[in-house]
Structure I
Amino acid sequence: MATILIIDDERAIRKTLVEILGFEGYKIEEAADGEEGLKKFQSANYDVVLCDIKMPKLDGIEFLSKATAINSDVPIIMISGHGNIETAVEAVKKGAFDYISKPPDLNRLLITIRNALDRNTLVKETRSLKRKVSKVQEMIGESDSIKKIKDTIEKVAPTDARVMITGENGSGKELVARWLHEKSNRAEGPLIEVNCAAIPGELIESELFGHEKGSFTSAIKQRIGKFEQANGGTLFLDEIGDMSLSAQAKVLRALQEGKITRVGGDKEIAVDVRVVTATNKDLLQEVEAKNFRLDLYHRLGVILIHVPSLNDRKGDIPLLVDKFLEDIAAEYGQAKKEIDKKALETLNNHNWTGSIRELRNVVERLVILSGKAITEDDVKSYV
């Protein structure tokens, strides 16, 4: 159900619009002047605003200027009984969706509101699509450890050297892998990601190398594996420490020879792939426990990049929080929420066992559940 804010100093006009639009199924809120309307606009999310022009305290044109500065995505329809062509043109130039004279023609009003809502939907869908096609998120942070990682990426990415990324869950290992690909000479090629921990041991070889039809019971057709899909690009093997020993042997061979063989096949297939890996485990301990091959470890770990946990880079928390507030506001199509200094200090003192992923979730929770601004009490309640 769409929510419409009606701002008009004439009670009779508001009452009429409330009855008409309420009957059409819209949720309605009212404001008796521009100042009250602006306060409501700042503290809540509306799908459409109907605003009079001649009002006390803050007129419609002033409201329009201030409201579009707060959130330009919300369509604002100006309504006035004192208007002329010049007023209408001025309103549209300042960002109004449309201009309707009083008394408003009912059919035109309803059609204009529907068009405004349709445009709002298109804006949100376009923003969502842009997020999906955008290549890589920014790497946020000014701590020494993050600066070192950025510097290493700049040096290593243009080469074909294999990189092993270590760090706790949620620390941002995948982002490092994406930047290595984005800044590499293979950036125009595919980046294929495989979470080794999410694939059962008996299926990992088929996932990586593909299989021929009939090679096992459920192999009803030929399958192209991730190595072939990544040809000419980058293969990112996440949680490499969870890969089975038999699959490790085949990966080692693929790295040594630049060739793979599909499960159930005998044809060797040449592949040109840069392999980047990530793990939250100490692989040398896994080698001692005979869970990981030492020769594969040395093949994969030409360059080692360790991503610190959020607890080890707390100086970056204010920057990360600000970025998350900005991103979440864009996702929800609303104004960016403010956070007070004490709330930020409380976040800084928290023990982030889930690292950056946990911080992002917490910020989103605070945006949804807090009031106009995020306070210290909000953080204590919702973290």
Structure II
Amino acid sequence: MTEILLYLAVPAASEHVPFARSPKGRVRSAVMQLADRARWRLLRDWCVTFDSWCRFEHSNKGDAAIRAAIREQVGSVVSNPRFIEVEWGRLDASHVARLNASQGLFVLAGSGYLHFGRDDSIAPRVVADLALMEQITCPRIAYGIGVNQFRGDGTLRPFDPAGMPEQTRETLPRLAGMLDIVSVRDRTTEALLASLAPGRVHLTGDPALFLAPRLRQASLADAPPLVGLNFALHGPESARSFPQRMRWIVPFVRGLRDTWGCRFRYMIHSDVERVFPLILRGEGIEVEVVDGDVDALTEGYAGIDLHICQMLHSSILSLGAGVPTLNIGYDAKNLEFFSLMGVPEYCVAPRDAAVEHLLSLANQLRKAAGAFAETVAVRKAKLAASKDACLDAIRAVVDAQNTHA
């Protein structure tokens, strides 16, 4: 048996924990929801009191998809894996001692562990973690990591290491230097770390890209197209922009229905997103809902013809299922992903989310669905080859450790 410590954003045990409310808090939440519904119906004011709609802590399906993919992929090259999941910020000396005693594998798992502020200051958790990580004596892997550089306008910017704060410039070489193998999700992260970990960085894409559904469901030839929908509402910041976004979301979705005669399937990636189907139905737009675990989501994506979304992992799972996708990106990482997949023209910055422009792009995507799928398939195959090479390297370092044990 090989113990694998997954150091990740959200362990399975922390997912979908009921949001704690007192009896008074439950009453207040119900009243605020009623008030929101009244504003939607009477005033067409699409404000959302975010906390009142929260039912669970940690309901973001992207975190679950990353975790499932890493367990599947890393577990495939280690004999008898036994996973221990530790949340970012909770690594302590007892975890290090246990891992060193078992001589297992440390995996810094996925997504935006390297979170930079607007001035490129590095997240304090990284600095705090380093002293502990450097004490680990078994192989140390980073798998599917990326730099989050939230700007709010969906655009990219290159990193200038010379212009970064001193603490960031000191921390990055220490982190890269202690890792045996580094798998990164995007080219920006690759460029940042390649010189710090020469020969150890693999551009593999997001791990969840390879969570393929069991079966790609063929559309019925005589049925209207089934269009997937997903929009961002996963925290207070996205709730603040919600009313403004609904001003283009509602007419855009209505325009698709009226132009194509299509059906809609809403793919829920975060619990509070359930307000979108409520509002759309209130506007006379029928929509079915898929709200389940990662397996349910991948199966749900397999049955749609085209997808319109905002959440990054909604894009990732839809492209993983071979579905042509248009993304209205709220973060630079969205454009990073579409650029990596060779289709950056189908990731739109929020400032360009005008209804007529979106309808034009959606029509263009529908006509170019075959070429889109071919481009994505070629890029995905290259990333898969890099992923397999990375997994071979992980197998080799684990085998070498076991040989010398």
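Assign the value 14, calculated as relative contact order in percent (Cα under 8 Å, 6 or more apart), to the correct structure from I, II.
I
From I, II, which structure was mean count of other Cβ atoms within 10 Å over residues 103-110 = 25.0 calculated on?
Going label by label, the one that fits is II.
Just checking, which of I, II has the largest value of distance in nm of label points 7 Å out along Cα→Cβ at positions 191 and 255?
By distance in nm of label points 7 Å out along Cα→Cβ at positions 191 and 255, the leading structure of I, II is II.
For the read-out log10 I(q)/I(0) by the Debye sum over Cα atoms at q = 0.08 Å⁻¹, a value of -0.45 was computed from one structure; give its label from I, II.
II
Quick note: the coordinates plus some simple rules give every number you see, no bench work behind them. Values in this document were obtained by computation on a predicted structure and should not be read as measured data. Cβ atoms are built from the backbone, for glycine too; each structure is taken alone.
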